[in-house]
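Below, each structure is written out as structure tokens.
Values quoted throughout were computed directly from the atomic coordinates according to the rules given, and no laboratory measurement underlies them. Here the structure is a predicted model, which is why all the values come from computation and not from measurement. Cβ atoms are built from the backbone, for glycine too; each structure is taken alone.
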Structure I
Amino acid sequence: MNVAIAGGGVVGRSIAGDQAGNGHQVLIIEIDPAVVAREQADESVPNCHWYTGDACEVTTLRDAGFGDADVVVAATGDDEDNLVVSLLAKQEYAVPRVIARVNHPKNSWLFNETWGVDVSVSTPHLMAALVEEAVSVGSLVRLLHFAEGKAGLVEVTLAEDSPAGGRQIAELGMPRDASVVAVVRDRRVVVPRGDTALLAGDEVIALVTADSEEAMRRILVG
């Protein structure tokens with residue numbers, strides 16, 4: 001698979017290293033020639049191709065081979081640049097999957113399909129969700145949204161009075177477009193099946209749609 005990354009900073013390099021390590025072809029576009037020269041000399045991200053240029057310019061993307069990308073990651077430290085890269089990737093090159101980094105939470109609402117973004121990742125929002133997940137019992141916490149917000153992962157640590165406590169998953173009457181994907185119990189992951197009984201204190205992770213989230217809240221929280 002061909003992965004193209006706009007931005008050769010810490011985030012871009014980290015993503016590139018992981019993807020190259022998994023055997024993918026990785027292209028990194030970085031506007032600062034000094035950064036490109038240093039990284040090429042140090043080979044800190046092996047098996048990656050670096051290209052010097054402004055990823056917001058169509059000519060740069062064309063010359064770098066953006067049209068061959070299966071996945072584009074807009075990972076610069078500037079939200080405006082990430083939006084432009086995402087839009088160009090989707091409209092000019094019809095890249096199947098565009099993932100964009102959100103640097104400032106106030107800009108999150110812009111990162112949607114209108115700007116060519118398939119998945120947006122906001123570090124502050126993700127950290128806030130993880131903090132909420134760590135301290136909340138008996139509350140449904142949104143961990144991750146994808147598919148333009150139409151689906152997501154939610155987590156609930158079951159309270160003592162949860163209506164799901166002591167019941168098997170098959171008995172819960174879950175919506176057809178929702179599913180329990182993992183149960184964490186005593187720091188161990190339990191692969192859920194229909195006859196898996198949920199217990200107070202279990203961390204239940206579920207895949208839901210926007211339409212089924214409230215139903216899952218009633219089932220797991222009450």
Structure II
Amino acid sequence: MFPFFDPTMVLILPALALALWAQFRVKSTFSKYSEVLSRRGMSGAQVANAILERNHLDVSVEPIEGSLTDHYDPRDRTLRLSEDVYGSRSIAALGVAAHEAGHAIQHAHHYLPLQLRSNLVPVANFGSTLAMPLFLAGLIFQQQGASFLMDIGILLFTFAVVFGLVTLPVEFNASSRAIQVLSQHGYLAPDEIDSARKVLNAAAWTYVASATMAVLQLVRLLILRGQRED
């Protein structure tokens with residue numbers, strides 16, 4: 001009944017396979033379109049700044065080390081672009097930069113799913129850290145009341161599951177905004193838009209895989225909890 005090696009593990013194998021496939025797809029798709037330069041010749045940073053200025057947003061754009069480390073931080077209103085995006089003029093870079101600018105627009109417009117996700121960050125992080133140790137302790141120890149630790153672990157892990165599910169509309173909406181602005185304002189030519197969409201769709205699958213993994217892991221914990229009662 002060790003929680004990481006038991007028959008319920010088969011529940012998360014499909015999610016694990018999906019996660020591995022999603023990681024491969026996003027890296028291969030980004031790599032492919034990183035080699036294709038946009039005809040307009042703007043860099044990721046230039047496109048991000050142009051979108052932010054067009055929406056009258058006081059958001060700074062900064063480079064950050066790493067690959068695919070791009071993100072928007074609502075706490076200090078800073079959009080950080082990775083080395084592969086900030087100075088690149090590729091279609092992939094412009095798609096990612098526009099996606100992150102989409103998060104800044106969401107923040108400015110008080111997009112509800114983004115607000116919910118931001119509020120869930122501390123409790124989701126706390127839950128992710130303590131959920132499994134508490135559940136494992138309750139599963140191993142046979143003393144009376146130990147099952148209560150399993151219940152706490154499940155409750156804490158539920159917050160991480162909710163965070164993963166709320167992330168989906170946030171990311172999908174940011175990609176939708178990105179494709180729309182890249183097309184409407186001519187940052188990419190009409191025949192380049194489909195390539196940018198492929199990059200963003202590939203990235204979206206990583207969030208789908210993460211949410212699927214979290215949901216199936218929660219189901220697994222509930223099954224193990226039920227077996228303890230039996």
Structure III
Amino acid sequence: MYLGGYYFDWTYVLVLIGAVISMIASANVKGTFRRYNTTFNSRGLTAEQAAQAILNEAGIYDVTIERIRGDLTDHYSPSEKVLRLSDSTYGSQSVAAIGVAAHECGHAIQHQVGYGPLKLRSLSVPIAKIGSWLSWPVIILGVALGHPQLASIGVVLFTGVVLFQLITLPVEFNASRRALYILDNDDMLSNDEMTGARKVLMAAAMTYVAALFSSILQLLRLLLIVRGGKSRRRF
């Protein structure tokens with residue numbers, strides 16, 4: 001499309017929409033976390049203590065809880081059977097920190113019970129990494145050389161990234177559901193505190209939804225570029 005003598009690639013609008021949605025989701029999770037990071041649970045539990053209690057309640061005794069540097073770098077490593085809580089989470093008594101720790105415990109519970117989508121996500125990690133590294137270089141090279149088949153291979157590689165994000169959604173939502181059930185069932189948090197924990201985890205989950213939607217829009221743009229035979233200037 002030409003506007004005022006200049007070429008305008010309208011497909012950039014798709015990228016912009018995805019970026020705006022991701023920024024909104026990111027701002028929402030940060031704002032929600034800040035709000036409940038200053039709300040402390042009435043039982044005086046730290047996130048580490050809550051995590052240990054959740055694991056014990058689930059019958060998991062072979063997972064080690066470790067402290068890791070950083071802010072919200074919390075994660076569960078299935079291969080090591082280690083649940084790592086960040087500096088901002090580990091010793092905190094805030095509702096937000098307990099929600100984050102509980103979520104990671106949810107992944108440990110999924111691992112213990114052999115939750116299907118978690119297994120599928122683990123298997124698809126190499127595919128997602130390859131797609132993330134190679135998709136754009138292959139697409140750019142294919143378009144630059146006027147080789148649509150090569151560019152199409154790049155699109156297929158990027159599709160692997162989108163599928164990985166799609167598989168991630170049920171894994172993340174299910175982890176939160178499992179953990180929140182135990183928090184509520186064992187009365188670790190009061191009703192108001194449970195509401196806060198749910199809001200924190202829902203806001204976090206929506207970042208995954210936003211990332212998926214953004215990637216789908218990016219994939220649509222790539223398909224339009226490849227099928228339309230657009231020039232290398234559009235990159």
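Below, the figures for the structure above:
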quantity: If volume of the Cα convex hull per residue in Å³ is computed and equals 130, the structure in I, II, III; calculated: III
quantity: Given 2.9 for distance in nm of label points 7 Å out along Cα→Cβ at positions 60 and 188, calculated: source structure among I, II, III; calculated: II
